[in-house]
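Computed from the coordinates by the stated procedures, all read-outs in this text should not be read as laboratory data. None of the values given here were measured: they were computed from a predicted structure. Cβ atoms are built from the backbone, for glycine too; each structure is taken alone.
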Structure 1
Amino acid sequence: MARLVLLHSPLLGPSSWAATAEALRLLGHVAETPAWPRLGGVKTDYYAILAAGLAERIAPGEAPVLVAHSGAGALLPALASRLAVPPAAAIFVDAILPHPGRSWFDTVPAAFRDQLRAGAADGWLPPWYAWWPPGALEQLVPDEAARDALIAELEPIPAAFFEEAAPDAPLRAPAAYLRLSGAYGAEADAAQHQGWPTKRLPLNHLAILTQPTAVAAALQGVARA
C-alpha cells in the first residue's frame with residue numbers, strides 16, 4: 001500500500017483526479033486530492049505561493065508519492081522542497097517536466113503561445129476549457145455530469161503565471177513518467193532518456209477522469225517500479 005498525493009493541474013481542479021483516487025483506494029492505497037491555491041488570488045511569486053499553500057494541505061505522515069498531472073509537473077519540485085516529510089517518489093502523468101529558469105510559455109510551441117497571448121484580456125486568459133475548439137472537451141469527457149463538475153472548478157487565469165520563470169528547485173526523489181496522450185510524447189521520451197521508469201497508455205489527457213481503472217492500475221505499476 002502506498003500513499004499517493006494526486007496533484008491536479010493548476011489550470012483545472014481536484015475533481016479531475018477524483019475518479020482515479022477512488023480507483024486507487026479500491027486497490028488498497030491511500031489517495032489524496034488536495035487543491036492548489038486559486039491562481040486568481042495570487043499576484044506574483046506564483047510557484048512559491050502555490051507550493052507553500054499546497055504543502056500546508058498535505059498532512060505529515062508516511063512519505064507520499066507525489067503524482068502530478070499536466071501543468072502540475074512544473075510545480076512538483078517546489079512543492080517537494082516544502083514538505084515536512086520528503087516525498088518517497090514522484091510520478092509525472094501526461095505532465096510537463098520541471099523547467100528551472102524558464103517560463104511555461106517558454107516550453108510550448110510558439111504558435112500556441114502566441115494564440116494564448118492574443119486571447120488575453122487585461123492580463124487574464126480565459127478558463128482552460130475555452131482554449132479548445134467547440135466539441136473538444138465533450139470528446140475528452142463524454143459524461144455530462146463529470147464534465148460539468150470539471151468546468152465548475154475552472155476560472156480565468158492570470159497571464160503572468162505563464163510568464164514567470166520556474167525556480168531552481170531540484171527534485172530530490174526517484175521519478176517516473178506515465179504518458180496518456182500523444183501530446184506528451186516528447187516529455188515521456190525525455191523522462192525515459194533520463195533513466196526514469198516510463199509507461200505509455202493509448203488514452204487521452206483527461207483519462208484520469210474518464211478511465212480511472214486503467215490509470216490507477218498503471219500508477220500502481222509505475223510506483224512499484
Structure 2
Amino acid sequence: MGVGVRILAIDTALESCAACVTSGSAAEPLALEALPMSRGHAEALLPLVERVISRIDGGFESLDRIAVTVGPGSYTGLRVGLSAARAIGLATGKPVVGVGTLSALLAPLLADPVEATLAAAIDARHGAVYVQALATGSGNGLAPAHLSVAEAADRLGSGPVILVGSGAPFLAAALAERGVGATIVGTDAPDILSVAQLGLVADPAQALPRPLYLRGPDARPQDHARVARR
C-alpha cells in the first residue's frame with residue numbers, strides 16, 4: 001500500500017476490545033481506543049468503532065482498507081471482530097485483511113534487533129500454548145502452532161528467548177527447567193497499532209479475514225457410539 005493509505009484496525013481476539021485508524025504516512029494514529037475486557041466484546045465493539053471513526057475527517061468513506069485479528073484467540077471474540085470488519089468492508093467497498101494475533105504480538109519486538117529467539121505465546125489452557133517464534137540468533141523459528149508447553153520449550157532451542165503474551169510465564173518456567181534463558185517483556189493483548197501496521201502491508205489475496213484455528217474442537221464423537229433405537 002502507498003504512503004498515506006488509511007486503515008481501520010480492529011482487535012477482539014483476546015482480553016481487549018480495540019480499534020484505531022492510522023495512515024501509512026502518519027507517525028501517530030489518527031484515532032485510537034482500547035478497552036481491557038475478558039467478556040462483552042459484542043456489546044462494546046461497534047460503539048467503540050463509531051467513537052474512533054467520529055474523530056477522523058471523512059468517516060468510514062475515508063478508509064482504504066480494514067484489518068482485523070483472526071486468531072488464535074477467544075472463539076466469541078474472534079467472531080465479533082471478524083463480523084464487524086466484514087460488514088464495514090462490505091458497506092464501504094474496501095478490502096478487509098486478516099492479521100494473526102501471534103504476529104501482532106511479535107511485531108513490536110522487531111523494532112529492537114537482538115540476538116535471540118523472539119516468541120509469542122498465548123495461554124491455550126490444559127498445559128498448552130499457541131506459539132510462534134522468529135529466530136534472530138542461534139535459536140529456532142516456529143510457525144504458528146498449538147503445542148504443549150513442554151514441546152514448545154523443546155522446539156525453541158537453546159536460547160536466549162524473549163517472550164510476549166499470556167502464555168509467556170508458563171513457557172519461561174519450562175525453558176528455565178531446561179537451562180534456557182528467557183525474558184518476558186509483556187503478557188497483554190496485541191498493541192492495536194501493530195495490527196494496523198501489519199494490515200497495511202498485508203496482501204488481501206493472501207491475508208484472508210477468516211478465523212485461524214490451530215486446535216481442533218474439544219468435543220469429539222465417541223468411538224463406536226450408537227444411538228439406541230426405540
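Please compute mean projected area of the Cα convex hull in nm², for residues 117-188 alone for structures 1, 2 and give me the label with the greatest value.
When mean projected area of the Cα convex hull in nm², for residues 117-188 alone is calculated for 1, 2, structure 1 comes out on top.
Using mean count of other Cβ atoms within 10 Å over residues 29-36 for the comparison, can you identify which of 1, 2 gives the largest number?
Largest one: structure 1.
Quick check on the output: 1.00 is Rg/Rh (Cα atoms, Kirkwood Rh), for residues 61-180 alone, derived from one of 1, 2. Which one produced it?
1
Thinking only about relative contact order in percent (Cα under 8 Å, 6 or more apart), which of 1, 2 has the largest value?
Checked 1, 2; max of relative contact order in percent (Cα under 8 Å, 6 or more apart) sits with 1.
Figure out for me which of the structures 1, 2 the number -10500 belongs to, where helix-only ellipticity at 222 nm (-39500 (n - 2.57) for each DSSP H run of 4 or more, over all residues; to 500) was derived from the coordinates.
Working through the options, I get structure 1.
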